[in-house]
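Asker: Following this line, the structures themselves.
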Structure 1
Amino acid sequence: MDLTQYFKVKVSADAMMASCFLIKSMNDEDYHEEDMQKFLCSNGVVYGIDDESVQQLVDDPMHVTYPLVVARGKKPTRGTDAYLEATRKNPSSLQEESEDSGSSVDLRQVTEIPMAFQNEIVARKVEATTGEAGVDVYGNALSGLRGKDYPLRAGKNTTLAEDGKSLQAIVNGQLSIVGRKVHVYPVYEVHGNLTMKTGSITFNGNIVIHGSIPSGYRVIADGDIHVKGSVDAAYLHAGGSIFVTQGIASQGKGEINARYDVYSGYINQGIVFAGHNIHVTNHILHSHCEAGNALICANGKGNVVGGKLSAGQWIKVKEAGNALNTRTSLYIGVQEKLLKARKEAESVLLNGKEEKAKLQTLQKKLAKKEKENPPLSTNDRIMKLRIRHSLNELFNRMRDAADTLQVVNDQMVEQDNDGVFITSQAFVNTNVHIGKYKRSLTKNRSAVKIFLAEGDIRIEQHR
């Protein structure tokens with residue numbers, strides 16, 4: 001039977017979905033499933049045909065809701081991105097593992113930091129992979145998508161090994177893993193609490209404090225900061241990650257700021273910023289926390305109450321709010337700090353190009369002068385060395401800015417898993433903000449995912 005006078009098939013622009021439309025009423029015309037299959041085939045639709053939809057069209061076409069999806073293609077998947085794998089485990093390198101598996105970092109081990117020895121291979125680049133192939137409804141094969149690649153660059157006190165795919169330590173020191181770079185830092189250790197005797201600390205490596213940090217002290221490290229005890233209303237700033245075994249109790253003062261991750265047993269009235277992730281084992285109470293990527297408080301007790309918690313991509317907690325309906329605000333969206341970091345990196349690259357052009361022009365003039373009338377004067381030789389030194393410093397700044405820009409842009413790309421995941425209980429007066437949209441919970445909910453879809457914040461059961 002010729003069905004073209006009754007039905008029309010429309011295929012989506014990406015050829016991933018085919019829908020059937022009724023264009024003329026049917027008066028008890030007799031046709032079979034085989035006729036409908038031939039009709040679809042005549043329209044080029046040969047893959048992913050939905051047998052149930054076809055049966056509906058055969059059994060009772062006048063009571064079907066049109067358009068009816070009759071076929072779906074299989075989208076190609078994206079492979080895994082290239083990443084850096086440390087040869088020795090460091091708590092900061094476990095963040096991806098803990099996100100995927102739900103496992104937690106053992107904060108009792110955060111002061112057991114791996115040491116690297118001179119000439120040791122400390123990390124290897126794992127190449128990007130290609131995802132599974134797909135097929136559109138026309139039966140055309142679609143190649144799998146390649147994961148993102150990135151150039152492997154040495155960190156501080158490391159160098160590229162001969163194979164070009166691994167990093168080697170130049171000196172003895174402690175490992176610090178920050179995103180796509182591995183650094184080997186010297187270590188400054190305090191065997192106890194910070195006191196008036198030790199004072200505040202600024203160090204161009206890792207800092208390990210085997211006690212606690214009282215209020216008012218400042219600890220600044222180019223690498224990681226490890227605190228075996230607790231942190232009161234102090235100021236901590238790390239170029240890498242910050243690990244606090246017991247927890248942070250800041251009384252709304254002080255500030256914890258890590259370029260990469262922050263790990264803590266708990267946060268109580270704290271002000272915490274992390275360029276990447278914040279991991280908390282027990283609870284976050286009445287605190288202001290901002291993470292560039294994810295905020296995770298889903299192991300241990302895992303409850304968050306009061307305050308303002310924000311993350312660039314997603315938040316995962318066990319409980320949000322409490323039985324007293326304390327106002328608890330959760331924000332998903334691009335961090336102001338990320339926008340600022342991107343703007344600064346772009347400015348460094350733009351100004352760097354102009355400065356590089358000027359320095360290279362001077363360098364060429366000196367080279368021409370040296371060729372035409374050697375030797376150069378003392379002042380010109382000094383100028384030549386200064387230009388070379390300035391160019392080296394400029395290239396390093398521009399390379400660091402390009403790395404920062406890449407990391408920030410990766411973090412700002414929308415992900416399928418954006419949203420808030422509450423694995424146990426969400427109480428009334430928990431407010432979720434995603435971009436410019438807001439949703440307040442007016443009743444207690446159990447195990448929910450809260451996400452943005454089609455301009456509206458939706459709440460779904462989450463398993």
Structure 2
Amino acid sequence: MSQTRPELGAPASFTFPRPQRVDVGAGTVVAIDVPGQLLVSLRLVHQHGAALEPLDAMGVSLLTSEVLEDGPDGNSSLAPALERHGAEWTSRVTWDAFVTGLDVPVNRLNQAVGLFADAVRRPALAADDILRRREQLVERFWLETASAQTLAMRSVGGQLFTGRYGTPLAGGPGKLGAVTPEQVASFHGDTLASTAGTLVVVGDLTGVDLSELGKRVFGDTSASRERDLTAPAPPPGELPRVVVVDRPGSVQSALVVAQRAPSRKEVDLPRAEGVSEILGGMFTSRLNMELRERLGYTYGAGSGFDLRRDTGVFLMSTQVEADTTAHSITSSLEQVNKLRDEGVTEQELDTVRESNTVGLPVSYSTARSMAGALVDMVVHDLPDDHIDRQRAGYEKLTRESLDSAAQEYLHPEQSVVVVAGDAERLRGPLTETGVGPVEVVDPETLWA
């Protein structure tokens with residue numbers, strides 16, 4: 001018996017809940033009360049990410065993040081202790097922040113938060129644990145860079161930046177492998193142990209004393225220090241150019257077309273991300289339709305912004321058969337130029353609007369997703385109504401505003417094309433594209 005498909009109703013309106021803020025000692029608690037949400041997401045944000053690492057200890061942030069899992073008693077003691085309260089630990093490092101946290105049933109929050117505070121402020125940092133974790137991270141780095149796509153992506157920083165951004169966030173195996181237990185202890189003492197940070201709490205907070213929660217997490221720590229937001233300089237070299245990271249015998253190539261972009265605060269996100277989605281951020285994007293659907297070169301192609309507090313990167317990426325590498329690059333650049341020259345279509349505008357507004361109630365339906373949004377606001381000093389402003393920005397998009405975004409943010413003439421593939425096989429065809437001079441590098445020397 002056939003049934004008639006129900007008609008879609010009007011999209012539900014959505015307003016992101018306004019957080020409450022409570023100053024506690026040197027820190028701030030930022031909280032959203034979600035009645036009925038019995039799993040609380042707690043995140044402690046320190047504005048000290050990998051970008052501020054000393055150049056003689058690159059990778060120390062990620063190593064410290066890993067070692068925190070060994071807990072106050074060392075030897076991987078944290079997870080079993082938290083499991084007794086049904087809590088799950090999380091820790092991640094970005095260029096701009098060091099974020100630790102818990103997801104825990106609200107009725108076990110008080111018990112688990114004591115373990116959390118000890119794990120962040122007073123970890124064992126045993127030398128044996130640090131050395132073991134360091135070796136695991138170095139091994140993981142090489143295992144991950146066995147993937148051509150990962151190798152290409154990790155090679156981009158050194159082509160766009162000098163200083164810390166020139167090396168992958170993990171520090172590279174050379175620098176990371178030289179980080180000592182003493183450097184980990186020094187880094188931890190100067191950051192997580194001594195500075196308060198901002199505590200994000202989302203869930204059903206009925207009966208939760210936010211001030212008391214903040215006291216237990218912040219203790220007698222000090223206020224965070226201001227960070228230097230000077231944009232890093234680019235390395236010397238002609239633009240555009242092509243860099244081949246040699247993988248002899250590779251039958252496929254991973255390619256990344258990358259350029260510098262403004263910082264997070266300097267970008268009008270709805271316009272920038274809107275034009276990026278049209279170019280490569282959706283299945284129906286121009287790159288995917290050209291490289292996958294029309295040419296059949298790849299399973300997928302994409303683009304996106306990596307925006308940081310002091311700078312940014314715009315990237316296009318895909319993976320193709322070696323013999324189609326050169327044409328894939330020229331075709332990708334042609335799509336950028338076509339978007340800049342001819343502008344977006346009405347259908348593309350409608351798709352971008354709907355994809356960034358209709359699904360918001362689902363996007364922020366969990367404590368974790370709402371906490372993630374608050375973390376982003378804290379890291380980038382965004383207003384409490386940031387999500388609503390973003391939604392309004394997408395609703396107000398026009399073809400003209402997206403056309404201007406393509407002109408403002410997409411600059412293929414300033415790009416570096418990084419290709420992970422067989423240099424002997426690719427050098428000739430890549431030179432013939434005329435994109436720019438072709439340089440070949442050995443991956444073994446990139447992060448020595």
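Asker: Assign the value 16.0, calculated as Kirkwood radius over Cα pairs in Å, for residues 60-195 alone, to the correct structure from 1, 2.
Answerer: Comparing all candidates, it corresponds to 2.
Asker: Moving on. For structures 1, 2, calculate relative contact order in percent (Cα under 8 Å, 6 or more apart) and state which one comes out highest.
Answerer: 2
Asker: Also, quick follow-up: When helix-only ellipticity at 222 nm (-39500 (n - 2.57) for each DSSP H run of 4 or more, over all residues; to 500) is calculated, the result is -11000; to which of the structures 1, 2 does this value belong?
Answerer: 2
Asker: Taking P(r) over Cα pairs in 20 Å bins from 0, in percent from the coordinates of each of 1, 2, which one would give 20, 41, 27, 11, 2, 0?
Answerer: 1
Asker: OK, next. If you work out FRET efficiency 1/(1 + (r/R0)^6) of positions 12 and 44 (r between Cβ atoms, R0 = 35 Å, to 0.05) for 1, 2, which one comes out largest?
Answerer: For this comparison of FRET efficiency 1/(1 + (r/R0)^6) of positions 12 and 44 (r between Cβ atoms, R0 = 35 Å, to 0.05), the top structure is 1.
Read the figures in this text as sums done on the coordinates, not as results from a lab. The shown structure was predicted, so the numbers you read here are calculated from the model rather than taken from an experiment. Cβ atoms are built from the backbone, for glycine too; each structure is taken alone.
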